[in-house]
Structure P
Amino acid sequence: MRLTSVLFKVVMHRVLNVAEKNDAAKSLARLLSKNSASMREGFSRFNKIYEFNYQLFNQPVQMLFTSVSGHMMNYDFTAAHNSWSNSDPVVLFDAPIQKKITDRATDIEKTLKREVVKCQALILWTDCDREGENIGFEIINVCRSVKSNLKIYRARFSEITYDSAVRALSNLTQADERVSAAVDVRQEIDLHIGAAFTRFQTLRLQRLFRFDSKQVISYGSCQFPTLGFIVERYLQRENFIREPFWKIIVEH
């Protein structure tokens, strides 16, 4: 759904734009400002803030571009299930989990909270795939925690060029919560299954083979099929039987 008509009714003086990486934020700001954007530091030294004036739907606004560095949040078990020795791996299949800001993203969170309180709208410029949509909702949750009445818009683009960026701003949409939820489900399943089997097989193999207790035998839903491909190829090479090979060469 296009939100052009809605934007006309919203008085905006400052707009926070958030990309998925600093390079994307820098490039978008440079293109849209025609190389006139100023730069200042955020709390994270890897995620700068770029500012410039822009005419957005016939309104003069101050655009602020900044970025995250991929996912800001991840799922983890509550403290009651963090101990390997006190938790049966079986209970991890349905143990309660929580989504929280990662340690490396706390400075990015501080920047977003500081900047968004002075803005009337947020435009998401994360990658236009499932992971990007999920990262977008992480940004939304952080920003709305300090400004609940914030207007949220989604920029859809396939390349970082001037024409593509202008077209995205002229056709702003809403973020798709269903796409984001699909990523959440995958992350939850990966955590439950990965943690349960990792703990089970690590503790089991430690007892059987008495190896270093700090060594973890991990399990992952993508890791195991990949290991299967490696083993399959290894066995093909090990079991290879040489045979005579003939070819015909015709010369004129």
Structure Q
Amino acid sequence: MVEHAIPLPTLIAHRGYAARYPENTLPALEAALRAGARYVEIDIQLSADHQPFLFHDETLLRTTGQPGLITELDSHAIARLDAREPARLGDRFRDIAVPSLADFVTLMNQWPQCRALVEIKEESLQRFGIELTTDTVLQQLASLGDQAIVISYDEACLRHARQRTGCAIGWVLRNYDQHHRNAAERLQPEWLICNHAKTGTGQLWPGRWHWALYEVIDPILALQLAKRGATLIETMAIGELLPRLASDGGR
């Protein structure tokens, strides 16, 4: 009996090469792209003066070791932060800037064959409003065209983005249940994104969308998820996982 090969999933560098570099920073993203990533994923928070920056948490502590909220700092204050993730990475890095979205767009313009999943974070949407936050991000992403996919947990944000520009959208699921499946059928995003641990063991919901599951560092798990219908896998360890999948299918 001939065994059919499992199609290899495409990898997304989750916050860049975050296993080895401070997440959501230019060194992490450049390292991911150099390692062969075709997709990168970033997170966006707005500053107090409505400038978009690459930052996951609203709180500063985990990333910078400082107290406070990024949404309460203006862009000049954010430029003085050191995003070196001291609790996780110790003194391995110094003077790591929090990148602006404009910085990231400049980087991606140098990698036109690669695409970016740009997550608009809920804290900024709630603080500054859906229209202002989403429009600010869309304006800065305009030069990337189809390279950029706007993603969010917030359905209203995604509807607004699609209405404004017709861009591809990805909905990040809080749960994998019938309620969210019904909502996905209504929204019809190009992407559905979920924590793989929430999705059970069966085939993923069929639809027009691509499935992207996170956070995966094990090649065997990546292949199992691909067999269930995930065409893309998010990993913070792009430099380790990509060659293992490419060389022998993860075996």
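If mean count of other Cβ atoms within 10 Å over residues 179-186 computes to 12.8, which of P, Q did it come from?
Values: P: 15.2; Q: 12.8.
Of the structures listed, the value fits Q.
Looking just at distance in nm of label points 7 Å out along Cα→Cβ at positions 91 and 107, which of the labels P, Q belongs to the structure with the highest value?
Numbers: P: 3.8; Q: 2.6.
When distance in nm of label points 7 Å out along Cα→Cβ at positions 91 and 107 is calculated for P, Q, structure P comes out on top.
Suppose you compute distance in nm of label points 7 Å out along Cα→Cβ at positions 171 and 187 for every structure in P, Q: which one lands on 2.9?
Structure P accounts for this read-out.
For the read-out log10 I(q)/I(0) by the Debye sum over Cα atoms at q = 0.09, 0.11, 0.15 Å⁻¹, a value of -0.38, -0.57, -1.07 was computed from one structure; give its label from P, Q.
That value comes from structure Q.
Of the structures labelled P, Q, one was used to calculate percent of Cα pairs over 16 Å apart, for residues 147-226 alone, giving 50. Name it.
Values: P: 71; Q: 50.
Structure Q accounts for this read-out.
Once mean count of other Cβ atoms within 10 Å over residues 83-90 is calculated for every structure in P, Q, which label goes with the largest value?
Sorting by mean count of other Cβ atoms within 10 Å over residues 83-90 in descending order puts Q first.
From P, Q, which structure was distance in nm of label points 7 Å out along Cα→Cβ at positions 43 and 195 = 2.5 calculated on? Spell out each step's value before the answer.
Details: P: 2.5; Q: 1.3.
Only structure P yields this read-out.
Name the one structure among P, Q that helix-only ellipticity at 222 nm (-39500 (n - 2.57) for each DSSP H run of 4 or more, over all residues; to 500) of -13000 was derived from.
On the way: P: -13000; Q: -10000.
Of the options listed, only P reproduces it.
Readers should treat all values here as calculations from the given coordinates under stated rules, not as data from a laboratory. Predicted, not measured: the structure shown is a model, and the values here were computed from it. Cβ atoms are built from the backbone, for glycine too; each structure is taken alone.
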